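So, here come the structures, one by one.
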Structure I
């Protein structure tokens, strides 16, 4: 069963001679539980594609279906709720709230949805991510690797079906990068989540179930091994 379907998505910024085609008629599907790496040079359209999938931006044409639901057919309020409950975002810059502890940052999306955190699941996540002894630390008291683990916990806490990660190891050293990816893959496998990750790291893309390349707005599916 496909969790994600991107159907003929195009995105153009500007108009006339200043128009830039960031995405050109992109189509692909992703089954539930698959780990997909998206590669390509800077400015190729990778982040634009991720923003379309996550409904953070609107395509010029085309559709995106998540779990069979047409995201861009939803009203803004319904889309916001759907996105919060079904999509987890992980960014290169962590985007943690500096005044909140690691634990508070993780549960923030749940509180934003006016729900109570599942304490058992929270403890499980803290254990998997190696953060139990850092739960009461502020972001400024954590290393880069630990901050990214908090960001992963925040993305996982709502049990989203889809995780979108934009260069999540870009600010980390090799060892922390490897640990973060291993933890993310372990968690997603355990909770049957689908991951779509932008990366320039060849080791990460080589470990993915599938590799997609974006070049000048055009997507090519390399399957399980890159050429």
Structure II
């Protein structure tokens, strides 16, 4: 770690979208893929208990209404556990069919190797389900990189903008919050982590978006353009 304040970090917790992976991959590849195949997948796996539970969680009274709700949630990027679970199931078919490979920025794997050599543990906290995360890192452009990650957290832990979620993560990992560095491209997530006692780093891969974001102008976190600057 180059930043003096971060040298005490024993655990590095990272977001995925916009932090270690290009926004384009999630928004323009994964989301459309799940939207195009959702109806067919539900039809083909109608009796799957997990699929039935996802439909039930939408609160809709019919399967068709539930499907429409899920499709609308995809368009609106609603971070609902039912949608994330169902998307993960659909994405599994895409990954296994070699329809796509998960994008990772070029600086990610070299830094993971360096941090692991330094004795730091690495983890992921994403709105995508743990199953979806497993697929993402198993079928990445760098190959299977799951060996670098010791922990995965999703919305079952709680909202990424709720400080209590980060306290739960600290308790589960066994590290004091002051020993954890959270890296994300979302200021509100970093605010919540900082409130829980974490060190925080804002990754700005697209400066134009950050400059036009009101939250960015009131940022109280260290700002970096890549992981190798931390």
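The numbers here are math on the coordinates, done by the rules we state, and not lab data. If you're wondering where the values come from, they're calculated on a predicted model, not measured in any experiment. Cβ atoms are built from the backbone, for glycine too; each structure is taken alone.
Here distance in nm of label points 7 Å out along Cα→Cβ at positions 112 and 144 was derived from just one of the structures I, II, and that gives 2.5; the source is I.
Using the calculated result 0.95 for FRET efficiency 1/(1 + (r/R0)^6) of positions 56 and 184 (r between Cβ atoms, R0 = 35 Å, to 0.05), pick out the matching structure from I, II.
Values: I: 0.95; II: 0.65.
For FRET efficiency 1/(1 + (r/R0)^6) of positions 56 and 184 (r between Cβ atoms, R0 = 35 Å, to 0.05), the value 0.95 is produced by structure I.
Each of I, II could give Kirkwood radius over Cα pairs in Å, for residues 80-175 alone, but the derived value 13.3 comes from I.
Have a look at I, II and say which one yields 29 for relative contact order in percent (Cα under 8 Å, 6 or more apart), as calculated.
Numbers: I: 29; II: 25.
Traced to structure I.
Given a value of 2.6 for distance in nm of label points 7 Å out along Cα→Cβ at positions 32 and 88, point me to the structure among I, II it was derived from. Could you put the intermediate results ahead of the total?
Details: I: 1.6; II: 2.6.
It must be structure II, since only it matches.
Here helix-only ellipticity at 222 nm (-39500 (n - 2.57) for each DSSP H run of 4 or more, over all residues; to 500) was derived from just one of the structures I, II, and that gives -10000; the source is I.
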